[in-house]
Structure I
Amino acid sequence: MATDHSQYFRTPRPRPIRPPKLHHATFMTMDVDAMVKFYEEVAGLQPVYYAAHAAWLTNDDANHRIALLRLPGVYPPVDKPHLVGLHHTAFEYDSFEGWVDNYLRLRDLGITPTVCLDHGMTMSMYYQDPDGNGVEIQVDVFGDWSLSKEWMWASQEFSEDQIGPQFDPEKLAEAYLAGQGMAEIHERARRGEFMPEQPRTEMVFDDPWPARLAANPELAQPIPFPPAPGA
């Protein structure tokens, strides 16, 4: 009698049967304090453990979502925006109102996004942390991940343009404060009605390091290694 084996009985499985969930991102940094301050202000991440050389931050029930390490031997990047590697991390609001209110709160603190994009499935504001890493603050315009996922793989719109139009967050906030809801604002953004006066021509972030090194030349020196035991 034939046995009905799985298709993977004699072949490697291409992926886990039960995939793990993304848990956290870790950054090497020259300035733990500046990074902690930024992530707390922008995304509400608070330290679970905080020391001069490292911090572990969370904004939910996880033990941490962002880790920051000041490791010996680390030195500043050269031409950070064009280095291969992580482009940005992303955090999502579950309501359009909360997303806009966060923009207004940060604006009043003097923290403004580098670029804002309506991707079609999300509306996204991209900030930069002190080290030049991108941080996306987004809202899902469908309010349902299954619907936004379907739109991504099925829509002609997304197949033709995965970036979407830029928008000026002040123009968008003005429409919101005038009483317009997410659906109307999203449609207007997709039509390009909130375009900034000077749209960005390159989808990379600015390089903060030349100015930081000019202000503090000591940052150019690698973080020293601790003395060897007994030295």
Structure II
Amino acid sequence: MCRMFAYYGQSAERLLSLFGSLQRSAERDFRCNHPHDDGWGIVLLTKDKLMHYRSLRPIYDEEFPFNLRDEEMMTIVHARKASPNSPRGVQFSHPFVLTNHNGTYFMAHNGSVDKQSLSNERDLESVVDSELLLEYIAGGNSVEKLVKDFQGKGNQGKNVINLLLLEIRRDGQATLSYYSYFEKNKECYEMFYAGDAIFSSTMIDYGQNGEVVESEKFMILGSIKTRVVR
């Protein structure tokens, strides 16, 4: 179980408020009853900047890594609690990144997915499920179909897909979207929508307000046209 948020807006102050709430949520989580201390990461996109930072240290032991100003921006921030027997390291901190012929993708994931349902061609011991999920999505596959496959096989409750996705196409069009699917532990996995942000349930306990996210539906939080020079 991890804690995370996505933000689309123009306020540095608002972003730092969300970041502070996530730091406190990761350190003292009364809903999940454990700290989220297995690393953290952030991606931040503006019209002419892309910044990606990952660390193995807990988010509550670090400061915000970038200089900010009020401008249109999209960001994903994730504090990790690794699944049992899952590798830990800076390269396994979210958001994960992948580039292909369509564009560049950044994804943060809270939950767990059966690795064999995503790939039978990889050394599954050396990767985490979130990496495989990003490869699956970036390959043009449908998360909705994946969830239906889980349900059809009677796997309800065994897979949780709460994700935040930033897609930057090669023409410069960028989209920030989110998806939520879970069938257990509502207290931990529920996500909230606040107009300009999507965030994990624990952040409600640390100053944030919002409405419960509708489940099993891919939704767009915002979009930006980044600068492309030819």
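We did not get these values from a lab; they are worked out from the coordinates using the rules stated. The shown structure was predicted, so the numbers you read here are calculated from the model rather than taken from an experiment. Cβ atoms are built from the backbone, for glycine too; each structure is taken alone.
Upon calculation of distance in nm of label points 7 Å out along Cα→Cβ at positions 67 and 115 from the atomic coordinates, which of the structures I, II produces 3.0? Attributed to the structure labelled I. Looking at relative contact order in percent (Cα under 8 Å, 6 or more apart) for structures I, II, the greatest value goes to II.
For which of the structures I, II does the calculation of distance in nm of label points 7 Å out along Cα→Cβ at positions 19 and 211 return 2.9?
II
log10 I(q)/I(0) by the Debye sum over Cα atoms at q = 0.15 Å⁻¹, for residues 51-178 alone was computed and gave -0.89; which structure, I, II, did it come from? Computed on structure I.
Among the shown structures I, II, from which was the value -5000 of helix-only ellipticity at 222 nm (-39500 (n - 2.57) for each DSSP H run of 4 or more, over all residues; to 500) calculated?
Among I, II, the structure yielding -5000 for helix-only ellipticity at 222 nm (-39500 (n - 2.57) for each DSSP H run of 4 or more, over all residues; to 500) is II.
Ranked by percent of Cα pairs over 22 Å apart, structures I, II are topped by I, which has the highest value.
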